[in-house]
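What follows is a set of structures to go through.
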Structure P
Amino acid sequence: MSHPGTVRVIDRLADRELVERRAGRHTTGSQRSDPRPLIDPSGKEAWVSLNEARLAWLDAVVNRLGRTEQTQLQSAVEDLLTVLTPG
């Protein structure tokens, strides 16, 4: 995600009072500070709720697969995570 795109997302979350903007540290050689968004309690509650809904949806989808397809999916996901995870 680009920097301007990230700023717009944080702005929208702040407008909904899901995150709070906090002053960050100054970037090297600059007088600008690097703002640090901080999730507030209502934002954390929304995140937990959305995450639980996503996991429930995913569980329902995976449970529609047969045992063999679930095993194949698990293997494919493990391979992807290996490729995408550094180190």
Structure Q
Amino acid sequence: MPICRLCNNERVLRNSHIVPESLYSNLYNEKGHMMGINGFGSKGWKPLQQGIREHLFCEACEQHFNEHFEKPFRKQWVVVTSRTIA
């Protein structure tokens, strides 16, 4: 069984976002895709629908990370970017 990268316990891992979805959700086109640059093939990119993900955290750690890091960051980010744009 894989090991969670946060608690180091053997658990089933979630397919975690590397970058929180809220940071790049505005980059999606009308089809719900964004450009994922990978350097391979003739174009060097591929369309992504849910951002870059990796099996990193178990369910409990995913929720902990979301509550204690992603949500507070997003709250601050929205406040800061709203002031900058206005």
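Bear in mind that the values in this text are calculations on the coordinates, not laboratory data. Worth saying up front: this structure is predicted, and the values here are computed from it rather than measured. Cβ atoms are built from the backbone, for glycine too; each structure is taken alone.
When volume of the Cα convex hull per residue in Å³ is computed across structures P, Q, the figure 156 traces back to P.
Here the criterion is distance in nm of label points 7 Å out along Cα→Cβ at positions 40 and 72, and among P, Q the highest value is seen for P. Of the structures labelled P, Q, one was used to calculate helix-only ellipticity at 222 nm (-39500 (n - 2.57) for each DSSP H run of 4 or more, over all residues; to 500), giving -8500. Name it. The read-out was computed on structure Q.
A value of 17 for relative contact order in percent (Cα under 8 Å, 6 or more apart), calculated from one of P, Q, originates in structure P. Among the shown structures P, Q, from which was the value -0.64, -0.85, -0.87, -1.02 of log10 I(q)/I(0) by the Debye sum over Cα atoms at q = 0.17, 0.25, 0.26, 0.32 Å⁻¹, for residues 16-63 alone calculated? It was calculated from structure P.
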